[in-house]
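Below are structures written as structure tokens.
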Structure I
Amino acid sequence: MNRDAKILVVDDEPDIALILKLYLEEAGYSITRAKDGESCLAILANEPFSLVLLDINLPQMNGIEVLEKIMEIDSDMAVLMMTGNGSENMAVKCMKIGAHDYFAKPFSLEDVLHRVEQSLEYKEIIKAKKRLEQEKNDFVYMLSHDLKNPITAVVGSIDIIREGRLGPVNEEQVDYLQSAIECCSEVVSMIDNMLDIHRMESGLMQLSIRPCDPTEIIRSDLNKCTLIATREDIDLTADIAKDLPQVAVDRMVLSRIISNLLGNAIKFTPEGGNIALTCNVVQSDTPEALGLPSYIPPETRSKLLFKRLLRLSIRDNGLGVPIEDQENIFKRFVQSKRSDRESGGAGLGLAYCKMTLEKLGGVIWVESEPDKGSEFIFLLPCL
């Protein structure tokens with residue numbers, strides 16, 4: 001118990017303020033009194049406190065107004081409201097604004113002490129959660145810098161050897177070196193996915209939305225993935241409708257979505273298998289006609305109706321995804337129970353696709369049967 005905590009008692013009734021001061025000081029707390037809201041805010045502006053005991057009925061500026069200003073100064077401040085009989089509704093309103101608890105007058109001093117201790121414990125929990133959140137942020141950004149930089153250096157060194165600039169290399173050696181580069185690139189992709197997911201959840205993700213030609217983006221991603229598919233003896237084909245309309249997207253984000261989906265398909269398609277990408281424009285006035293699964297939220301469904309939509313599909317003939325896994329695989333760190341962990345991946349690629357597509361006003365889902373392959377489909381509004 002933190003008995004060194006400083007408490008500010010805000011009450012215009014001197015007798016009540018004195019009783020609280022004497023009792024809480026006897027319990028080991030340091031007490032300061034403010035007569036009204038203005039003096040309370042002036043004291044808080046110049047001195048830190050662990051807890052504010054705030055009366056609702058104050059002259060000039062009432063307790064609710066004072067509480068709102070306290071929350072503007074420090075939203076994590078522990079505030080315990082004091083209310084007269086019949087003011088419980090007001091106290092509940094205060095708790096919605098940010099107060100931790102309240103007690104009614106006349107009060108039991110033992111009850112006040114108990115509530116003070118609870119409020120101070122609550123404040124310590126909030127501080128601990130903030131520390132953990134900061135540590136998580138520091139860890140994520142450490143990954144993006146301290147891991148990506150050396151991996152980039154490794155890729156550069158391998159590439160120099162692969163190109164024969166340090167001496168001749170045979171065809172088999174080139175294949176092994178290219179495989180090493182692709183593995184490093186996959187690690188970098190996982191780090192980027194985790195970093196961007198964290199940014200989106202923290203509200204720090206900045207998207208550069210502008211009209212883009214989807215055909216150009218798709219072709220570019222296909223060119224990057226075709227070499228990898230060929231090395232794995234996988235036939236990668238594409239059927240892209242002519243004259244696709246533009247979409248309002250962040251070009252890099254859409255490219256990463258498509259690359260993630262193609263990379264997943266290659267990863268889980270057996271040697272000698274095939275992957276087919278198709279892209280066209282659809283429009284429908286019913287969710288059923290769009291083929292949306294039942295787990296897509298109603299608000300998402302309604303946003304897609306009566307619009308021209310870019311529909312991109314990537315179908316493979318791999319293991320497939322069981323029905324019970326088809327919603328969950330879009331969550332972070334989740335993979336299908338039938339997936340092979342030796343194939344790599346951290347279960348972040350699909351989570352990234354889902355979160356970014358939703359930010360772009362789209363939706364993604366999977367249609368699959370075990371042992372018959374999977375088809376990942378996303379829709380995006382066209383301009």
Structure II
Amino acid sequence: MNLSTRAIELTQELLRFNTINPTHPEKGCAEHLARLLEAGGFSVEFDEFAPNRTSVVARVEGSSADPALAFTGHIDTVPLGGAPWSRDPFSGDVLNSRLYGRGSSDMKSGVAAFVVAALDLAKLARSHSGLVLLILAGEESGCEGAFHLARQRAMLGQAGALIVAEPSSNRPLVGHKGAFWLRGRTSGVTAHGSMPEKGVNAIYAAAHAVSALEQFRFDVAPDPLLGQPTLNVGTITGGLNINSVPDRAEIGIDIRTIPGQEHAALRRRLQAALGEEVALEPIVDVPAVLTPVDNGWVEDVFEIMTGILGSPPEAEAAPYFTDASALTPAYGGIPTIVLGPGDMAMAHQTDEYCELDRIGQAVEAYVQIARRWWEV
């Protein structure tokens with residue numbers, strides 16, 4: 001069986017594990033991958049940030065003192081959404097050269113591709129500087145598994161470069177935005193709905209806050225690759241019944257940041273814009289990651305991908321965040337590339353799919369990148 005076919009089959013195996021975050025823990029899927037890697041000669045350790053929320057660290061130790069090459073990907077997925085799927089999201093159906101299922105693009109195809117590539121490379125890795133695979137739980141809720149693992153520094157070992165197999169249609173992306181999610185709470189005084197003058201309406205205060213957020217400006221120069229930071233109010237809730245003045249409301253704020261923005265300072269600016277009637281609480285706080293395009297390893301990856309993709313890739317970065325927010329700093333700021341077979345436009349979509357040929361293309365890319373890392 002060729003590597004492309006095995007990677008497609010492994011993607012299907014992973015899709016059949018329901019790993020929707022947070023209702024369906026990743027443990028079974030993690031153990032399945034661990035068994036495959038152990039059988040292929042990797043040493044395996046597990047790390048849990050909560051019961052059954054299991055990440056896997058697999059490595060082949062090399063004979064060289066040079067740093068290993070690291071791959072990472074997450075195995076949790078988002079919920080299915082409210083719209084009906086036209087096919088079973090956990091079956092791994094193939095139709096018209098597309099592999100369907102929740103996580104097919106984001107990002108079980110990427111995990112399958114680097115696991116298959118790593119198994120093929122294991123013997124070669126042992127005679128050079130080795131490989132590290134970080135297969136993580138809890139990415140979709142703020143890189144929980146990655147940050148927990150980063151605090152267990154000894155488990156990470158040493159690595160000299162990191163490939164994140166998030167969806168990029170196999171285009172090499174040199175970084176991604178950070179994420180700063182906050183919960184804004186407003187408080188009031190409840191009263192009967194027929195006598196609103198006797199109460200203080202927390203929803204009105206939240207509405208004023210939303211209006212202020214719509215007008216908020218970051219006042220920072222755009223990054224050449226990542227552009228401007230963004231702000232979105234994604235949720236608003238408040239009140240318990242229609243005939244009472246609500247004494248509590250809550251808004252969810254999603255900010256995507258660029259390098260150089262300090263989240264603590266940004267929070268202070270937001271607080272000043274909203275006033276003291278809004279209590280701000282961070283719920284996700286992950287930094288941007290960006291590797292210079294003229295980094296030598298990045299140039300090697302771009303050269304390899306030129307041959308695989310058929311044309312030179314443009315310098316690009318991703319608008320989403322990845323586990324590199326935790327791992328890249330934990331490894332001392334190593335060069336990092338986001339490169340995976342999934343399509344970022346398919347992430348979190350109903351009837352999510354991944355193109356079959358991109359899965360095989362990713363395996364080829366990972367093998368070539370590793371061989372170049374070892375210069376063989």
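Every read-out reported here was derived from the displayed coordinates using simple, explicitly stated rules and does not represent laboratory data. If you're wondering where the values come from, they're calculated on a predicted model, not measured in any experiment. Cβ atoms are built from the backbone, for glycine too; each structure is taken alone.
Miscellaneous remarks
- When helix-only ellipticity at 222 nm (-39500 (n - 2.57) for each DSSP H run of 4 or more, over all residues; to 500) is computed for each of I, II, the one that comes out at -10000 is II.
- Taking relative contact order in percent (Cα under 8 Å, 6 or more apart) as the criterion, the highest value among I, II goes to II.
- Of the structures I, II, the one that 25.5 was derived from, the read-out being Kirkwood radius over Cα pairs in Å: I
- Computed 5.0 for distance in nm of label points 7 Å out along Cα→Cβ at positions 51 and 363 - originating structure among I, II: I
- Label whose coordinates, when distance in nm of label points 7 Å out along Cα→Cβ at positions 195 and 323 is calculated, return 5.7 (choices I, II): II
- Structures I, II, by FRET efficiency 1/(1 + (r/R0)^6) of positions 131 and 227 (r between Cβ atoms, R0 = 35 Å, to 0.05): label with the highest value: II
- Answer label among I, II for the case where distance in nm of label points 7 Å out along Cα→Cβ at positions 139 and 171, calculated from the coordinates, equals 4.7: I
- Cα extents along the principal axes in Å, for residues 187-314 alone from the coordinates reads 71, 28, 21; which among I, II: II
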